[in-house]
Structures are given as C-alpha cells and as structure tokens.
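Peer 1: In what follows, structures are represented as structure tokens.
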Structure I
C-alpha cells in the first residue's frame, strides 16, 4: 500500500511539472548540486598525493553513491529526483540524506525540505561511510597474508581493465572472429599485443585462457600490501587515519569519513613498492561521472596512463524547435586525463565539459558485445537487413526519471517497427531484429514486448539475441536501420555499410549533431526510396 501511495505521488508530481512546462527544474537542481562549492579540502592524509580538486571529487562521489536506502543500487541522484517529484505530487516535505549546501539548493528552488530529519539522515549516512572505511582497512590488511599469484614472465607493457562485463570477453565458440574488448584494443593499437599483459578483475573469467592474447585475472586491481615494512607502515597509518577522520567527523567535516574508502585505496598505491601490481595503462568504461582518487596517485607517482573509453555515443540528445535541451548533470565535472572517443562529434561534446585539460584519441566504435552468429541458418533470400530498436520503458519508470523529451515512447517504438516491416513487405529480404536490451517485464513496456512477439510469430522479423555483436550483424548484412540515436547507426557508417536512423514522427532535424552525420530518414516514402537505392533494386 505504501509503495502504491508513493508511486501515485511521484506520477502526480511528474504530470504537475509537465503541465507547468517545468520538468527542467529536476536537471537544474542536479546540476546545481554537482557544481556546488562546499569550500572543502582533504589534507594531512599522507597518501603521497596533494589533492587539489577535493570539491569535484566529493561532488562526483556523492552524485554517484548517495542513496536513501543504503543497500539500494540506485545512483546518480535518482533517489532525490523521486523525492522532489513526490513533493510536487503530495506536498510532502523532502526527507533525504543531504549535506547543508544541497539542502540550501532545494530551498532556493522553493522545494520544502525537512532540514532536521534530512540532516540527521545525512550524518547517519556519513557515519555508515566511516564504518565501511574501517572494514575496508581490515580487508586491506588481510591482503598482506593472502597468496599473490603473478606471472614470472616480463612484458613490455601492462594494461589493466578496471571493470569488464561478461559480454566483453571473447566468444568461446569462435575467438578469432569475436568482437571482444581485447580485439578492439589490438585494433586500436595496431598491434597483436603479444608483448602486453592484459589484466582484469571479472571473477567469472578467473580461469579464462585466450588463444590470442596474454589475458589473466587479478584479485588486486587495487594494489595489495607487499612486504613487511609496508605492512607495518600501513598499520601505523591506519591507526592515525581512523582517529584523524573520526576527529574530523566530530568537527562536522563530513567529507573525510565520506571518502574514507577512497582514501584507503589511494594509500595502498602510495605504499606499494612493487611495480608488479602497477600497470602502465588503466582502461575505464563503466562510470564516467566519478574518477577514483587512486588514479590521481598512480598517475603522479608511477606515470600510469589513465584512459576512459565509451561503449556508446548516445549523449547529445535531440534537437527540438527550441534547440537542444540542457545536457545531463553528470557530464559537468568529468575529469579523466585521456578519452578514447568514437569520432569528432563525441570529442567536441566531451570537450565542452571535461576538466583538467584532457587528451583525446579517436579510437572508432568500441567492441562491447563479443558474440557472433552463423548467417547460413537464416532463410535464403536476396537481401538481409538488420534493425536496431530502443525499447520503451514503463510509463511509471519513465516518470520516476523525470525526463523531459519522451521520444522513446510506446507509439514511436511500435511505429518504427511497423513502418520498416511495411516498407520491406514487397522486397525479398530477411529482417534481422536485435533488441537494445534483453526484455525485462518489470522495466520495459509490456505492450511493446507483446507487439514484438506478434511480429516474430508472424515471421515478419527474425529475432537476434541481444548479446550478439552489432559489428557481426552489420558486417554480414546489406544495410542497417537504427532507432534514433542509438550507436549502431554510427557503427554502420564506420563499417562503410548503408546505415540510417529512421524517424517515424518526422519531428527530428537533419542537422541534429546527435546523428553524427548518419542518414536521417523521416517517413515511409523516403524510407522505401532509401531502401531501393541502397539495395540497388531500381
């Protein structure tokens, strides 16, 4: 009952703001949060690095990790967005763990907040962060006693992947044609990587052995404590830092306990004298919002190269009659030193917000899904086209996000598929249909899922598993059609295959930078013309 009451309040708040044309206030508040100057510093930590951007670090970390329910996976300020919508929907004062300056932001935007309860909640959140820091110190001390396996062979370069998903590893059935992340890196460096050691921390692939690359699993992406001297020094430092941070917490300097785990991680790299556990390069992709504190330490002390690569490019948003909407708050303080971008469009977008004068390298589209399929199993037809959708989410989930422009609505997504099926009806083609994500009944719109299943049952479409590489599909098809502006349209352009975005509404603009110079087709007549021209069947 409480859940439905809360959901009803959130939906009411969303539609109230929509009627007023004021949904933009949600992104405005998040942007003001992340740009808040707390006038803070992180000093006397003895981690072999002088932190010169404490304010940005803390705002990044908060924006990524601040939640009302401490075991919740919600992040990127999604919890506070729901509380603000609930305020507008039920006039209930916001109760959420927030620092003083962020409470002031809500007050300036005329959002009623329970200052006392939110402050109490906030310091409870800070205290829990301190306890987690104490636990992490114990975990760190334990690394001294554990067995540390490391290859004896010396490599010219060590590259560490901070996080890798299962789908990024080579396809076990056909590694030599797999579109995995290691093959992408080999292509980017124009090297077979035989002289490189590639490290990862995905436990599911602990025993993975590659036929092509020197890939090994490591328990210690964060350097362990090595040597008795370092162990003793770390114990003394730990005692000091526990009392020092507790003292700062008593002075209401909440940013010290908040960042305690990150401080300990940074210290582990600052202590370590073993080059074996420090890589020459570190590759990140999972979270651009927060750059870990320890990466600054190894960049300064070991000259390690810290690079961020993107698995997609759908960031710029849509151009409307009023121009472009304000970009999402989480781009405002990005601070990675190297960015591997798909093209110049993405480079210019990142450049607008990136701090610390970063370097850019154009790597082309990234391999993210490795699995390949055998095309000989499909019905024998003259042509094969591949269609990439973006499934609509449930309206309740969409309202919780507080988004302004709902181009990915049910009608648009259904019409996208229907128009393509209609235009291909008299062409001798296989229409391969790859969903952007695996269907989720709790999250995706069930009416859309039923419509897709109907088209599949009628053999209008041939479904391809969502884990199959778009590179594999596009390379082996005659052309591709993508829902605007999913990244597969750019992959088709990169592979020099006919590729387009199909806009069934006719509302998008051809000069929209979001399409990255990929063809934008706006109605069925134009789509038929483009299909015939691309398939050369006039």
Structure II
C-alpha cells in the first residue's frame, strides 16, 4: 500500500508540474481596474468572476511607468520590460534624419515590410508596413521560440501595434484589422501568414453588419451605477462613424462595428480560427496565443469611462470572455493557462469628472502653436532665457513630449539651458505635476520622486523628447475638445487588472491577491510555466499564484 501511495503521489506531482499546452494572454485595451469594482453587480459569474474565484486576481496591479499608451503597454505585456528597456516609449516618437529633418516614427513601423495581402493604395500600403523592428527587448514568445522552435506563437488584435508588440520579434504570425480595406492583415515580416485561413475569415466580415443593426443597452447593464448626465453628451463626447453620442447607436459599417463591443467578436473569432487551423495546444510543444481587444479603447475615448457605453462594454466583454474561457476549458481541459490584463486605464472626461467628484479637472491643449497654453509657455520660457519675444522653440509636441528646435537659440544660450527653461515654464502651468529634461533623466538620481521614477522607466534618450511633461490627475492632453484619453502616471491610467487562471495556477490567498504586481510580471510568471526566463528588471514571478 505504501508503494502504491508513493506512486500515486509521484504521478500527481508529475501531472502538476506538466507545462500547459496552450497559454492565452488577453489584453483588454483601456480597461482600468475600477471597472471591475464599479460594475461588479452587473457582470456574470463565468467571466472575470470565474478567474477571480478559480484563479488569482491581483487587485493592486499597476504599471510602474508614466507613458500609459497602447504601444508601450502591449510591449510590456509581451516582453515584461519597461518602455525604457523595450524602446517602445510611446505610440510615436521623433528622430533626426541625416539631412537634418525630424521624422515621426510609429512604434510598429517597418518600411521594408510589405502588407499581406497586398494593397494598391500607397498610403494604406505604407500604413500597413509593420513589424516589431523597433522593439528592442525579447518577449515571452521569443524565449519560448528559442527553447522550442516547434512551439507556435500567434497574436491578433484590431490594432497593428497591439498584435505586433505583444507577439514579439519571433512570433510565427501577427494579424490586425484595417477598416479602410475591411480586412485583417499581416506583413511579409512573418513566416506564417495563414493567407488561406485569413482570406476565408475576411470573407465572413461583410455579413457581420446586419441591415438595421444597432448597439442597444443590454438589459443587465441597466442595473449599473452610472454617472452619465444627458446634458454632457452632445459637444462633450465623440460621434464616430455615425454612432451618435447616446443609445441607441446605429451600426452602418465595419468601422462603426469596431467602436462597439461587437468589435471584440471579430478578434475572438479570428483567435478561434487560428486555434483550430493551426491546432494550437494539440501536441507536446506548448503554444502561445496573444489576443488584444481594442474596441473598449475606441469607444472609451469617444464616450468616456463614466458612460452607459463603457458600462455596457464591460458587461458584454465579460460575457464574450466567459464564452471564450468555457470553450478553452472544454477543448483543452486542465492544459490551458489564461492571463487577462490591460495595456492602460483611462481618466474621466474632465467636465464629467468635475460634476461627479466636485474637484477641478481640465484639458491642456499644446497641439498647435496657436493654442493659448502653448503661447503662454513660449512667452514664459523666452522670459527665462532673457529673450524679448517668444522664441517658439517647440518644434513638435506629442503626448507630453516637447521636441525643441535648437537652431533658433540666441547667442550665449545652450541647449540644456533651453530645455531647463521650458521644463521650468511647464512646471508653472496649471495641471502639471512635474516636468523633466532629457539631460536630467540621462543622469542618475538615487532618490527620485514617484513621478520621476515612472518617467525614468519610460525614457530612452534616443527616442524621448527634449522635455517631458506629466499632468496631475484629472488633467488630460487635449486635441479636439471631445472625449477623453490616458497616458499619465496617475492611478486611473496605471491601475489595471492582472488575472491568472488554469494550468499551473492556484487560487491565491488574500495576501497574494493584495500583493504588488504589474502586467510586466506576466512574462516572467508564464515563462516559469513553460521553463523559460522572460522579463526585464521590474518583471517579477508571481509565485504565490503558481502551483508549487
């Protein structure tokens, strides 16, 4: 009997230690943790609550860096590296060319990669010339490929940068949607383009938009606690693709569909097709599938996180994922591991935030030289430099990054003096939490503030701006006076869920769930399950959630 008991224990331990056959990492674009708290009474039992009940939900998870945007977020999820390490410091940045121009670089840009299928229109072709060329860090999928070339790594999203940067440099394939050509794409960078599979899937897309199709408020959502004043809709929210700014929303084409929760079905159904067609999880070589749901971000920017639309998207996304998780469990049993997180959160539309919380919030417009805040800053910086008139040194502005034109400097003023003047002028602006020069960030600081530490984790000298400006909570960079955005080192932008469930994962106790965590930890933690070392300096193993 003792020998039999020992054999059973050893068999159990062996089974327990077996790696998952399939890892599925789901990123929900623009999904702050407070959604799960706010809408707990209207979401079901088989989606997020199932992961919390059967797996581990790290309730205090937050990004440790400032630039909470889609590109940096998905790079961090896929690689476990900060933007400073991965090189994906923003969605876009600027570099000097050899002929003295400043050229905008998109985070997933690769002019040598051609779109697949081919595109005739030059602009659309260029906009789909994509690859992880600008990604400097190895990802979880890359490390798995280095260990086992027969393991498959795929990634899918509506957004090219989400699919590409999560999938990593050695992914077999990454797929994204372009509304102008109404189809999912990939590029010649990838070895497995699944042209027949994707072409077949694309043929099904026109039928997704039904005649007289509407996005209506779900019955379950009606019980949500929502602060969405009727008088703060028109002129406050964005009307995208004829959807309007309040329910019911007419859906007239695929572009409009992607701005509703139904856009998630496009991505999840393609993910299902790839699982079937590529037989993911069907052999002894573990596979990884990255899935990013972008529609929550599209509609979140337009309607804001306090809207009925945001509440409905949470309810419907929960239901869509519950169905997906159930299918994974049915097909793979205990051999699938699921991680759910987000690339960033979001802040309220300022006028709604003020009425809701009775604290001041505002938009800061620095987009054009004619904007008043930019004029004021230029005048103040000129005064600090001893100039009698504005020098207008801000050559380019992009999401808090100032790129300066040093060719306009007056005699006796060097570049760092100019950077400091603009930094100090920015610090004096209403709504600014802090500002930093590139030279300042290039030098070590043994005791940075929390904001500076977050900025340093987002900074790379050859890509970041000359002056980096961070806003206070409640303030957002403004472009058209509508909707909202994210991108600051503030809790609403940084705090996102991290959930683990399935093979190799246990239900963590209260101390585990409340412990420190970030989406960067997923690469290292999931890597442990398949025997690879992934992640950067700030990527930790969430060991309390793993099977011992």
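Peer 1: Rank structures I, II by distance in nm of label points 7 Å out along Cα→Cβ at positions 118 and 494 and report only the one at the top, that is, the highest.
Peer 2: II
Peer 1: Let me ask something additional. For the read-out relative contact order in percent (Cα under 8 Å, 6 or more apart), a value of 28 was computed from one structure; give its label from I, II.
Peer 2: II
Peer 1: Now a separate question. Using the calculated result -12500 for helix-only ellipticity at 222 nm (-39500 (n - 2.57) for each DSSP H run of 4 or more, over all residues; to 500), pick out the matching structure from I, II.
Peer 2: Matching structure: I.
Peer 1: Computing Cα extents along the principal axes in Å, for residues 270-413 alone gives 60, 47, 30 for which of I, II?
Peer 2: Checking each candidate, the match is I.
Read the figures in this text as sums done on the coordinates, not as results from a lab. None of these values were measured; they are calculated from a predicted model. Cβ atoms are built from the backbone, for glycine too; each structure is taken alone.
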